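Take a look at the structures listed below.
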Structure 1
Amino acid sequence: MPRYAAIDIGSNSVRMMAADVSRNGRFEVLAEDRQVTRLGESVFRSGAIDEAAARSVLAVLARMKQIYSRLGVLAVRAVATAAVRDASNGDEFLERASDVLGEPVERISGLEEARLIHLGVETRWPHPQKRILILDIGGGSAEVIDAENGRLRAALSRPLGAVRLEEAFLHHNPPLEEELRQMQEFIAEKLHAVGLKIVHAAFDRVIGTSASASAIVCAANRIPRERRQEADRRRVTAAQLRRLYRQLSAMDVEARRRVTGIGPRRAEIIVPGVAVMLDVLEMFGARQLYYCAAGVRDGILRDLADREAGAERVRLDAEQRRMVEEYARRFGVDLKHARKVAAFARELFTALAPWHRLPPETGRLLKAAAYLRDTGHAINDMAHHKHSQYIVSNADLGGFTDEERHLVAMLCRYHRKAPPSARHADFLALPPEERRAVELLCPLLRIADALDRSRDQRVESIECQLNDGELGLILKSEKDLSLELWAIERAAPLFREVYGKQLQATARRR
């Protein structure tokens, strides 16, 4: 499964998630981090991000980068939302944030934010045959999304974030009746466009995302904050929401902090969040609001997987592919077989990323070795793997550095017969990180070669299933695969020795 990281720089908090994402969109979350930074406070007060807020966010980003960098992610996408959209110095902040992450940080529109939220909800909690309304109340904006049969029909982004409203209207603790009235009038005014664009039909479900919805559902169901993950797919009725709004708006912030399910920082901005949720439910005559733990990060991860982001880092570029195929032809390599082995090698490399944790670019070198491992047959069939090493080591391969070429040569050397050993001087001459790469990639090259042992492309496709102690390899074909299964069985001991995992291969008819 490809491994990705997502960062959402919101007006209230910064969130990060790194996960392995399967082809059907399921996540295996590897790391999560969240920090309340209130980036939007200074923006909604003065129109610019102040230096203290900027430094706070940049420090959080540096911490998050340290976390996902250790996981060997294939691609990262970092986005900034309402506060940065509105800030007069947003460009300067984006430049500084991009420098910290070493990746471009995007300022996304409200509609792109809504698209990612919808994609995240449909990934975590699909509604393939229902019409749903999604409401996400962030720090700076609220996204209202109309979706049907898993497809987004309409979306609006309104300046109704909890931090923005708190900063603009609620200046007393507890808020004054006049302040609440002015805020409610503003909310109604900004939601008017929502009522014009989204058809007032019955929704099968209204879903709230973001921390405001989580806090309210926790409060209504008396779920302690430390168990807030239990709020996912739970609900609050419109009557409960109305009652909570009356209670919370009459409390000071210290009293709100004592309400079960509402965190200490969320208590500071919960009143505007409840007010917007209540207005949306009343606008559409909805009787209840469900909570979904999905958000922008989930949508980013699903979007990266759907686009196969970062796959180019594993693939040979056009010049590299031309060079390896040219050398393969020159030395009489069966190109149909080489291409098939290279494709399998890439799939194995991507699927096993959680185990080998090698840089994605290493996958290109594995593919190059798949093309060139048999060049040694042109010299002699006996010990052709050693001849292949000699040929590749001395080849003029454009598009590859000297270090990359030597690593490819070592992979050719160990694609059969004895594995890497301390007795081999050439292997010991490699830097430690390259020795580790060779050790981890050799079993994958041998398995990829075994998958086309008959050399007539009998295996049409493969599926890799990673369990705690086993790689389950499913070979899909309409043909007899007994030779391929036998060859994989021969490659299994080295895989088991290097990875400490079992290898179980089975054939399945397509």
Structure 2
Amino acid sequence: MTLTTAHKSKIDALWLDFHSGGITNPITVIEQISYLMFARLLDITESRNEKRAGRLKKDFKQLFPENKQHIRWSHFRNEGGDRMLAIVRDEFFPFMRTNVQEHALGRYLKDANCLIPSGNLLSRAVAAIEEFPLTEGDTKGDLYEHLLGKLSTAGIAGQFRSPRHIIRAMVEILDPKPTEIVCDPACGTAGFLVAIMLYLIEKYSTPPLVETDEEGQKHYPGDLLEPYLAHIRSEMFYGFDFDITMLRIAAMNLLLHGIESPSIHYQDTLGSNFSERFAREAINRFDVIMANPPFKGMIDLENVDPALKSKVKTKKTELLFLVLILRMLKMGGRAAVIVPDGVLFGSSQAHLGVRQMIVDENQLEAVISLPAGVFKPYAGVSTAILIFTKGGRTGDVWFYDVQADGFSLDDKRTPQPDKDELPDLVKQWKARNPKKKSARSAKYFFVPVAGIRTNKYDLSLNRYKETQHKESTYEPPTTLLKRMNKLGQEVLKEIADLERMLK
């Protein structure tokens, strides 16, 4: 089953209902809808456990005790608006904050509150969510992705969400395995982690079992992931963020994509207490790290983890995150990180030190230049993707110049599927061969590490790309002057003719 146009229309209509009901912050809308979806999922799970216990004639641990049956979704959804609001706001939410902490999402509900202002709006929301296919594995994930897509068009908080097609290309480049442990140290809504899951489902599907729906969309069963499911559901995915609202959305996003117990934690990974609270995760832990850390942020040096300060003294978050990621990777671990262009050529001691660390102490594999408009309308900053491996030795570094990503590069970001270079990026990455040298004027080419060191570890593509100039021939100046003189005489003749006509 796929997410149909009708489903999308219901999401869009629900979004407008919240807006007209006075909830205009898109993050708040998604958060409130997430709570209600979670309420329904809890009830679905409870019903399944009841039926299973009935078949096996065994007792089971009830989430909802007998005196709380009326706060279950299947019960309160049949109440009138005002009565429903009283149950949800005054009984279900307090119950959820205190009784479902063992659930994957439960730890983020300590300060959850119902902000829906009226019974009428709640009734419409509950009726819409009742029709959403939350029991269909692929569809419920697509549904939430469509909901998160609203962040890109809402005019607020768009910076929280990296473009999905850029993420997909990065995942294909790193090619995560179902046996690995992956992390995003600034996970936001968990876009990178979800993309990894979707990639694995697609890659580990038996081709004859892949179905194509009426709209031409393919649906992958992920049947070949069966031996790895226990690891995937509870041990593979890690994410950190210091925005509790983002973590709630991230946990719901992962849950709806089949990742039942992700390790999503409320934590500033640059903070001084990260190594203390998460000693195991803070160093030599992960096989794969993917991230789009905050751009141009500043942090008080007193609050920076001492382990990071010992490597580089800076307040710039984009530099600190690179040092952090290197520290969190295990030896041989791989990373794909979006950075602002200033990281590539900044001349400060901190900029130079971080680039030198990546090049000389690890293996820098690629610098992928992105067009300046990929984060519009929220940011016009030029960015690049760094691909590197912890340890090893940097040899020839692969550069690729992405000039089009399938969308217009203005604030509208109109789809332009005929101008999408990302598939070629992935194709050329897989086929790259340092022994086959490309001209520096080409879209992609290798640069020897010695050349990078000579240029003070400058990693900007324009430093190494050569522009081909076409020779142009021009007429001699004397010929041009004669032509201009002739034209001038013709103009004077026309003016004289007009004057005679007016007499």
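Coordinate-derived values only; no laboratory data. Source: prediction; values computed, not measured. Cβ atoms are built from the backbone, for glycine too; each structure is taken alone.
Annotations
- With P(r) over Cα pairs in 10 Å bins from 0, in percent derived as 3, 16, 25, 22, 14, 8, 5, 3, 2, 1, 0, 0, matching label from 1, 2: 2
- Of the structures 1, 2, the one that 0.15 was derived from, the read-out being FRET efficiency 1/(1 + (r/R0)^6) of positions 44 and 292 (r between Cβ atoms, R0 = 25 Å, to 0.05): 2
- Test item: helix-only ellipticity at 222 nm (-39500 (n - 2.57) for each DSSP H run of 4 or more, over all residues; to 500) calculated as -15500, pick one of 1, 2: 1
- Winner on distance in nm of label points 7 Å out along Cα→Cβ at positions 20 and 236 once structures 1, 2 are ranked, highest first: 2
- Given 14.1 for mean count of other Cβ atoms within 10 Å over residues 4-11, calculated: source structure among 1, 2: 2
- Source structure (of 1, 2) for distance in nm of label points 7 Å out along Cα→Cβ at positions 92 and 116, computed value 2.4: 1
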